[in-house]
1. Where is distance in nm of label points 7 Å out along Cα→Cβ at positions 59 and 83 largest, in which of 1, 2?
2. Computing relative contact order in percent (Cα under 8 Å, 6 or more apart) for each of 1, 2, which one ends up highest?
3. Kindly point out which one of 1, 2 the value 22.9 was derived from, the read-out being mean count of other Cβ atoms within 10 Å over residues 3-10.
4. Looking at structures 1, 2, which one was distance in nm of label points 7 Å out along Cα→Cβ at positions 19 and 131 calculated from, given that it came out as 0.8?
5. Can you say which of 1, 2 returns 18.8 when mean count of other Cβ atoms within 10 Å over residues 99-106 is computed?
6. So if we calculate distance in nm of label points 7 Å out along Cα→Cβ at positions 75 and 107 for every structure here (1, 2), which label has the highest result?
Structure 1
Amino acid sequence: MNISLMIGQTAGLIAFLLTKQHNIISIVCYDNKNLYESFGYKCYDSIYDERFIDGLLKSRLLLCVHGREIVPVSLLRKVRYTANVHPFYEKYKGKSPIKRALIDNCIDADVTSHEMTENVDNGKVIAQHKLTISGDTVEKVYNELYPTYAKVIDDTINFFLTEDKQTHCII
């Protein structure tokens, strides 16, 4: 499958590694740009870079994992499938969900992928895994969540691969 990525931090690296077996067309990377480029990929600084948009037009999936830009509807319409991966999606949509969960002493976590829509963090859930966390810092919570990120990203890609097969069967 042709995939474009919006990736940041360690969770973005997990997404990159899980999608390498597919055809990564275009990457906006917010961290570790040199690392991705060392694998031979051209990285862009923003979703508004025309070269990223050109790649998006050739992609079936735009996968966002710790992206730092809100994707406008005009770009969402350029790709067949979209997915954003979000920690604590059920309780803390939007920015800094782990910080807010720690403030509330919330131990019931989830990592969820959802379709991207014009209403931020309100798309249909694609894949979700729940877990109980014990970390008391943002870093510790992320370390507990990373294996779950991998499961959700893998489930999300597999969902869209299945969708493609179903679509081709219908046609």
Structure 2
Amino acid sequence: MTYSIYFLRREPGQSWEDAMAAMEEDAMRKRAGQAGNGEARSRPAPWDQVVAGVRDLLGDVDITDGPPNWEIDDPRSAIEVSCFSGEWSMMVPYWWDGEGAVTIAGYLRAIAGIVHDATGLEAYDPQVEGDVTSSEWVTRAAAVFDQVAESFDRRGITRYRGELG
């Protein structure tokens, strides 16, 4: 179970829901072979910029460099940033609560800025149904992490309790 964030190209006045639907429709077209495969097979143009920005933020990260999946994994935080067949997303397990959740949400917000600067895409969080760059987002996202952690604890589900450093 992961906290997921999607990067969307939103037209002026377009709702987040409509932008998500357009992204999903485009993905279905690509999978059905109605779109060219060149984009899925070639290195995303802003990939190096995103990798450099995430490394500046998180330090040593693992990189998967190859079509159709391009991935950045941070073993410490478990944050994953990926570009799969041209679709950018970010996810992290629901391991964190309290100050850890606030720290993780801060990292996610910073990475959203890195990807936005490199691609022009906007980061959408379906868990809180809003823009990751909004001023109240970190608090709202951390609250979701806390709620899930509490639910896991009540049900006896063991969560990773690592240190962020």
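Values in this text are rule-based calculations from the coordinates and carry no lab data. Since we're looking at a predicted model, the values are computed, not measured. Cβ atoms are built from the backbone, for glycine too; each structure is taken alone.
1. Between 1, 2, the highest calculated value is found for 2.
2. Values: 1: 19; 2: 26.
Biggest value here belongs to 2.
3. This value belongs to structure 1.
4. Numbers: 1: 2.2; 2: 0.8.
This figure was derived from 2.
5. The read-out was computed on structure 2.
6. Values: 1: 3.9; 2: 1.4.
Structure 1 comes out on top.
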